[in-house]
1. If log10 I(q)/I(0) by the Debye sum over Cα atoms at q = 0.09, 0.16, 0.17, 0.19 Å⁻¹ comes out at -0.39, -1.10, -1.20, -1.35 when worked out from the coordinates, which of 1, 2 was used?
2. Ranked on relative contact order in percent (Cα under 8 Å, 6 or more apart), which label among 1, 2 comes first with the largest value?
3. Identify which of structures 1, 2 gives the largest calculated value of distance in nm of label points 7 Å out along Cα→Cβ at positions 22 and 38.
Structure 1
Amino acid sequence: MQQFPSQLLEKAVGEFTKLPGVGRKTALRYVLHLLREEKDEVDLFTNTLSSLRHDIKYCKTCHNISDTDLCTICANPRRDTTKVCVVENIQDVLAIESTQQYNGLYHVLGGVISPIDGIGPNDLEVDSLVARVQAGGIDEIILALASTMEGDTTNFYITRKLKDTNVKISVIARGISVGDELEYTDEVTLGRSIIDRTPIER
């Protein structure tokens, strides 16, 4: 293990290596870059990260990240409130929004059912989804989960939970390869998958 001339430097590098995909060499480049910056710039950087962690909120309706209790998507009067797209995480919201092919609302589950990882239905925002449907005003639920065993299991579970409602349930088209994550899918393919979604028979 490389030893640095300063314990402060070593500690900073160690913190950066906690980020996904960041090794010690990359972490060292980041830390040395910050050392070359003006102190005010570094203070702004660290204060921004601190504010992000302490002040970020989650939308009370769809569980997307937000600066307020209601996210900008749910609060937008131009969105189609009769359609709700169910996704695994916030990255999927960003991916679908980048296609500019969907104008409805979202519901972020916070994961998918995965017994091997100890994640069950009660660990996800499924009950709040059912409550949104039961409250009325929603005509279609679009299941936009990854084409994996866990995603399909979650789709099946949600479909069963909504079987006694009149809401239409559809799933995005399988233009996305089996096993692919939505956030890594190109915008054209993802956008077409939303448009060409197929209904689920109940």
Structure 2
Amino acid sequence: MATTLAKAAEGFVAEQTHAARIAHVSKSFSGPAGSQLVLDDINLDVAPGEFVTLLGASGCGKSTLLNLVAGLDKPTAGSIETPGGRPALMFQEHALFPWLTAGKNIELALRLRGVAKADRRPEAERLLELVRLGGAHGKRVHELSGGMRQRVALARALAQDSQLLLMDEPFAALDAITRDVLHGELTRIWEETNLSVL
């Protein structure tokens, strides 16, 4: 039985041609002035292991599209497929729980994923090492710089073990030097993990 499941899984991976498929997606919002079309017939395939960047002016719908791919909202028309399961999402703000330590923020994502209690701390520490924050497990959020908070947020996103990572300008509020460093770190992690990033 296990061998059959493993072969089926191998076949699925071999046949998977996209980490995300956005097909003819449109999104409208209703307001006092009527319906406002934000996205109109968007089509995009993100290949496994691909790093795709959405470019556009502020307010053009980039965050709306990411929210749709993340499953936080539904398109007005069209369809979105993420064959590898629910994507992980990094917001513009770090969105860490201030009453938890850096490590416990990551462990919460592991717990929600179903990781056994005994395995959570070692995995959280491994992820902190991956984002170059080894030894920060016990630090509170207020003890971390903005860049360190975003590294913890990245580790928490990686803890979801998703094949697709959605990033809604998570480094935009950081100073230029920290932003450049984190862009380099993200590239390194992407190369090491073979994630798809949108």
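1. Value -0.39, -1.10, -1.20, -1.35 for log10 I(q)/I(0) by the Debye sum over Cα atoms at q = 0.09, 0.16, 0.17, 0.19 Å⁻¹ corresponds to 2 out of 1, 2.
2. When relative contact order in percent (Cα under 8 Å, 6 or more apart) is calculated for 1, 2, structure 2 comes out on top.
3. On the way: 1: 2.3; 2: 1.2.
Comparing 1, 2 by distance in nm of label points 7 Å out along Cα→Cβ at positions 22 and 38, the maximum is at 1.
Laboratory data are not the source of any read-out in this text; all were calculated from the coordinates shown. Just so it is clear, the structure is predicted and the values come from calculations on it, not from any experiment. Cβ atoms are built from the backbone, for glycine too; each structure is taken alone.
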